[in-house]
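Asker: Multiple structures are listed underneath, in structure tokens.
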Structure I
Amino acid sequence: MTIASITITKNEEANIRACLESLKWVDKIIVVDAESTDRTVELVKAYTPKVFVRAWPGYGPQKNFAMDQATADWILIVDADERVSNELRDEIQALLQKPNPAIAYRIPRRNFYYGCWIRGAGQYPDRQLRLIRRGQGRYNDLPIHEHLQVEGLIGDLQGHLDHHSYPTVLSHELKIGQYSTLSAQERAKAGYARVSPLNLLFNPLWAFIKIYLLRGGYRDGMHGFLFSAFSAAHVLLKYAKLWERAQGPRSAFS
């Protein structure tokens, strides 16, 4: 059995080398870049000739295009800020050597915030559907929270993906701005347009209580507190942007 990896990028020069180093064992590395303005494409070419540069159509369509470029039996989907652990590599290589009935596998993910692995706050094991037989699934087209849709038996692996999404507080702040906009777009398209002061007050507060107390963010010390607070800030911004959108053409996004 053969395996290809797919990764989508946009200005990922800080992450892409570590990501692709962890994928050197696959048969083909495929990268689809959304017209980066940094050195991402240059760095990728040191690892694979299979790099495609195209305009950004959204997370799901970009990943579907990347999967369409793969000819291997299996496809491993890895984000630019993720790394395949040695344990996961060995587990997948062993899996490919024997027949199995599953068409896809979930992989547990370790999330690192500001250099620390967050075990609480609902962040572990954070299983992600990332290994799939070619032709057995497609991503949907949501602005954010896109997911792989498959029909058939799904298995679970034990080796980890290591996710380094927020190396600094600043990087977390910047992504919250981006993701809250996409989340507001997603809710607007789903028909949720009405926003009250109670949404702006209680929804962020509930998000903090749920993540910090009920899901155990407090167990990760200051890292867990900051993650919980940023999660509440994301909810606040999402509803504020949804409210702004409802005000008419002054909206900052469409």
Structure II
Amino acid sequence: MSTNQPLLKVEGLSKRFGGVQAVKGVSFDLYKGEILGLLGPNGAGKTTVFNMIAGMIMPDEGQIILEGMDISAAPPWRVCAHGIARTFQLSKPFGGMTVRENLAVGALVKDADPVHSENKANELLEFLHMGHLADDDIDILTAFERRKLELGRALSTEPKLLLMDEVVAGATPQEASEMVELVKEIRTQGITVLIIEHVMRVIMGLSDRVIVMHLGELMANGEPEEVVKQENVLKAYFGDDYVDGSA
């Protein structure tokens, strides 16, 4: 991990929806070139943190600092232009368009030249091993192909930071392995990654460091092998009885 200033700094992030405190006082740093895993049981507040970083919802309190710039109140399109892209749990490709056209749209964020966007789309088709699907309508894609397309659309915006939300959910072991290799290759291209994932084998094999949320708060931060052994983390995932040996 770099000793330089963090690429992303999250300070005291909080969000309430009515009477529910979804996120409370979450702070962490993310360094350039790092793959940081964000763990936590369902309802921990992970996706809400993603949505705030991506500008989709505004935090009630706290700051989101990207390379020294406060983007806490920036709308999604501005956040994207500054270099943060994200994938969603449910893939949302543009209907009525081909795979190549879907990839080309994102490239227009950085350069309005259609030649540039088409070249970027062709580059991503090769990277994703989807060249044979380039001119197909997105409706014929399998669930995993749609996930790869979702990833490609995010990459087409040429991000500094990529937020990945459960990219192997529902994937076969072979598909999960392919996605892991893609993420590793993304890092070699100089893109920093913050990833939510419930498949422990995937997150342990990818992450340089993990942070764990529970009931809206950050409860652990460190190397994967050490964090998953912590009693409070085990209790959050499996319950007190499991940790105490009475289950």
Structure III
Amino acid sequence: MQAIILAAGSSRRLRPLTDNTPKCLLKVGSKSLLERTIENVLENGISDFIFVLGYKEIMIKDFLDENFKHINKTYITNSGYKNNNNSYSLWMTRDFVHGNILLLDSDILFDKKIIAKLLDSNYENSLAVNFTDQLDEEQIKVILNNENKVLKIGKEISIKESAGESIGIERFSSYFIKDLFSILNRKISKENNVNEFYEASFQEVIDKGDSRNSIYAIDVGELICIEIDTVLDYENAQRILTLK
């Protein structure tokens, strides 16, 4: 299994913290977000990484080459990161993926047990969800059936009908990924749709109705997980880590 970590964006909402430092290298406690993410992945037995970089990529490469010499690293440069979104970064990995994947955003403070819950589940395609009714318009939300199968995913779906927030950690089979890359390739190469969240393409895979590509939500609400988009998020992450 490979771990794809998306870390291309410039994180303008975190300025001035990100004026001179990419978001994933911001320290929460004594370690950066990226260091914590990689350690969590390694502790779950995965050591093959694909990194999609853009903003201040040299700083990230230098950090990885100095601190994680012995992992298998593939670097991909998203030079147009200012004008595209994470679906484009994910599409860029298509020639480097050769099996099942763990997909992670690089701006999450999370418990390593979240990855274990995905890997230990009976589902080849699953995503970590904080089951809660405390939701807002900015969160990636999910609507589920009574078996926790994902019916709808995205920012725009009904808050009232949503079971919780997808936190940005997913596990996918090679079969799912084949369909996903086909959809991304159509959108990006043919339609020039480069500024979209990757969940929109997850939804297209779901809508095709192939049972082998069903995605299931894994409840991780009892574990620490904070997506860091703003200075307030960053301050909350520092506080929660201190209280842990």
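Derivation of every value follows stated rules applied to the coordinates shown; laboratory data play no part. In this text, all values refer to a predicted model and were calculated from it rather than measured experimentally. Cβ atoms are built from the backbone, for glycine too; each structure is taken alone.
Asker: With percent of Cα pairs over 18 Å apart, for residues 141-212 alone computed per structure, which member of I, II, III shows the largest figure?
Answerer: Largest calculated value belongs to I.
Asker: Of structures I, II, III, which gives 1.7 when distance in nm of label points 7 Å out along Cα→Cβ at positions 61 and 77 is computed from the coordinates?
Answerer: Considering all the candidates, the number was obtained from I.
Asker: Now, a different point. State the single structure among I, II, III that was used to calculate distance in nm of label points 7 Å out along Cα→Cβ at positions 45 and 229, giving 3.4.
Answerer: The value was obtained from structure III.
Asker: Between structures I, II, III, where is Cα Rg over 2.2 N^0.38 Å, for residues 101-188 alone highest?
Answerer: Structure I gives the largest value of Cα Rg over 2.2 N^0.38 Å, for residues 101-188 alone among I, II, III.
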